[in-house]
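Asker: Some structures are shown below for you to check.
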Structure 1
Amino acid sequence: MKIFRKLLFPFSLLYGTILSFRNTCYDKNWLKSKSYAIPIVCVGNLSMGGTGKSPMIEYLLRFLKEDYKIAVLSRGYKRKTTGFREVYITSKVEDVGDEPLQIKKKFPNIVVAVCANRQEGIDRVKSNVDAILLDDAFQHRKVNASKNILLTTYHNLYVNDYVLPVGNLRESKKGADRADIVVVTKCPDNITLATTKEIRNDLNLHSEQKIYFSKITYDQLIYGITEKLPLSYLENKKFTLVTGIANSGPLVDFLTKKQFDFNHQKFSDHHHFSDSEVHSLKGSNLILSTEKDFVRLQPRLQNFPIYYLPINSKILLEQEAAFKKEISNSLAHFGLG
């Protein structure tokens, strides 16, 4: 470990102690969590980001929306508004955030809303839906979710990380005890049963906690505002890849293996593009972005060849049926299904 990181350990210890005390207050009911009469499924993580929460929310939506009326509630990270807002297809990124708008555009019949106060948000939407998915709310202890799904990436398990500012954890590893389900995301295609057993042992979960393994899959089409083209359209074309996500490595590797010719413009997660950055991008022949970057960029690059490549979560090792059944059963406990 670098000397600089060692110097930060006192701050990490202080931050972790404060958070641990806060969690203890909730665990002992000194601070109150609110429970609800409808299912609340929370998807979150211990780290700062990049674990694949949005793909997991979309994965849950795809199979739950067939039988239930679902709402997605997010805080709307980096939006320029406050309070509760319902998200519409015509909403602006600045008002609701990129990922909530991305979800609404992809699932127009789903109720999507943003509110930093999750209790208020739930109270505003609960009368019109059967269940609510909470996006990135694992640390929001004011709400007692009926099912907590904790995500951690294959290449950076939370047990190998440290609390901020030494590492990237929002709280100590002990916070994982609150999870009902742990999903190890972004696994390689060739992950073996022996490796999954090692990970199970490393995470040291309680007997009642379930663990699943998933990977990211890429679409075979790229999408513009009005058209979709085969991924092979990018062959023999020089294009600019624009990413404003926590970890662009897997996407870059995927495109590189396709032997595409591209220039990568990398920005911070949820980056708000300046006028000069947008103007500079117009010098490209063609732009490929992530889906949430497309939501931010496309309105400012109208009549310009910009496309996005969607990603999806896929549960591995023939665990998909068991995963879906467990989620469905958690809704059935509330008289649904």
Structure 2
Amino acid sequence: MAKANIDFGVNVNTRCAVIYPDRYSAAQLVNLAVLVEQLGYDTVYVGDNFFSKPRLESTTTLAAIASRTKRVKLATSALISPLRNTVWLALQWATVDQISNGRTVLVICVGGGSAEAGGPEFIREFEVAGVAYNKRGAIMEEQIEVLRKLWTEPVTTFTGQFHNLDQVALGPKPAQRPCPPIWIANNPQIFPLDSRIVERMLRRVATASDGWQTCLATPDEYRTMLERIWLYAEEAGREPQAITPSYQVLMNVNRDRKQARREALEFMNRYYVTTFGSIEESMWERDPFGTPDECIEKLRGIIDAGCRSFSFRFASPDQFEQVERFTKEVLPALKG
């Protein structure tokens, strides 16, 4: 579809189906995924949470979408893997990969950037799952290794800090060979993090993942982080270009800029259970909410910074209208 090897995808918004059930049902969500494929997009994305921000569950939703589509890739943006039992996750994802005939991309993350940002319900998700919140990064690192072993080895034995598997024969295996790609999503630029933590986050991408996804970055931030990932990959003996650089962006496209921002603000306050009085008060002020030209300018900046894969997410109860408007008024300029 895309020139310059850019993958364009749409996040069909599993939370919108919960906060606007009368306007965007679960069935309509699957229908939107079908339309996204018909419009020529490369990937359909779904979000993920446990119960802090209720939404349709990601893997079962992708299975439903897989049964209604034939070509488009299917991805999470992003699945909070430490909340899952790793062997169960391996089986769930292998099943979706089988149903889709090998079209999945597993994008995973550790969850919110800080306890303060996530709020008490986010912390409670880890308590309910029986997972140590402050170990979630290390857990995810080990999960990646275990997932690939379970997907590729006839029988897996593994002893680590968080996993102890003795002769586990997982089946069925994924349709993709050797296994589905695993990307890591993280956003070290959003929160005031210690430089050592940021380095670990970026090295994790460079050494363990097939792709990197972030959000809420300026072009300069995106370029700087990507160059660090490439440097760390070279240090680890990996080919930097084997790591797909991706970006998730939240938008509202409208020729009336004020209307776009009003609708986006109402949507985000419902989505994130916040009470911001304006977009400028929130972290989302970095994303484009306005005219097609404004959106084009911001997205071109991220492309120039090195991005080669997008997950477009829309801050509106009318997901169909936003996708169709974006496809007609913004996407052609990005492909040109």
Structure 3
Amino acid sequence: MIVSVVGVHGTLMSTDATIEEKKPKKKSLFLHVLRLVLAGLLFIIGIPLIAWAAGALYFDLPASAPVRNAAAICWVAAAVVLALFGGSRGRILILITFAGILGWWLTLRPTQDAAWQPDVGRLASANIQGDLLTVRDIRNFDYRTATDFTPRYDTRVFNLTNLRGLDLFIDYWGSPYIAHPIVSFDFGPEGHLCFSIEIRPKVGQPYSVLAGLYRRYELIYIAADERDVVRLRTNCKHEDVYLYRLTLPLPEVRMRLTEYLNRLNELHQHPEWYNEVTANCTTSIRAQHARSQRMRWDWRMLLNGFMDRMLYEKHLLAGNLQFAELKQRALINERALSAGDAADFSERIRAAAPGF
């Protein structure tokens, strides 16, 4: 009997010991999986942060190209070595260095004082007195080619009672997925006033999509004559330009004009950075609306080559046609080439266009 009890007791102890042995193993496996998940998350998050900081050093460091290249390469190399062999201390050092780069980058400020390229040499400004709108430094260049032109700036006075509507040019300068919008306010007998939101490059500063993600370019709202900003693209650069009439009621057209004029004056006083995503030629239009009036976010605001399709679906394009036919008839290149630099350029590019 005693032996039996002892045997049973021994078996129970053995079973308990087995259970105790299994618990640490399960806990150890859980911790191992957790470490792998955390390492994966750090990798997924860390690679973009390291790449972004390298771009900030390469594009925005105030130094010569060789120094900027060296700084970006050294940062990436050091970050990779510390991440692979530095353990937790190495990762902490990466975070501290990244925070330092980010802190420096946030101190960069845009300027109004620089050697600007001739086509963005002046900033327009405007004021309204009663029904009279005065816009200064409207760009009205005489182009022989895209790079050979005679600069000319005008001051024009528009009567707001003549405001008739708002038109939209969509310029495809490369990819069918990306375009450049230009708005044109129709003042009837006083003509059209265009606004084009662009980068403001300095002399010798080429355009780069990647550079546009950083603090490389200032933002400019160009006020221009259609024979300048539209003809430059159709007749000199030979880009495909489409023209649509928007269906906005006049009170809303007046509101949109006021928004452009306000931004024109704000940038005249205080420079701002261009950004390829948050402050580009399309997202800037949405951002200048009052929050309560902003169109719901749509992916076609970034891939803005589809912008006309988006506006068509929202019934904002005049013409009462199927979209494919509307877009086909909206292409103005042949009419623009035929019009040349004629005084009635604006009227001729609208001849037979849908919605006018």
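Asker: 1, 2, 3: which one has distance in nm of label points 7 Å out along Cα→Cβ at positions 122 and 210, as calculated, at 2.8?
Answerer: On the way: 1: 2.1; 2: 2.8; 3: 3.7.
Of the options listed, only 2 reproduces it.
Asker: With Rg and Dmax of the Cα atoms in Å coming out at 20.3, 62, pick the structure among 1, 2, 3 it was computed from.
Answerer: Working: 1: 20.3, 62; 2: 19.1, 60; 3: 30.1, 120.
Value 20.3, 62 for Rg and Dmax of the Cα atoms in Å corresponds to 1 out of 1, 2, 3.
Bear in mind that the values in this text are calculations on the coordinates, not laboratory data. Here the structure is a predicted model, which is why all the values come from computation and not from measurement. Cβ atoms are built from the backbone, for glycine too; each structure is taken alone.
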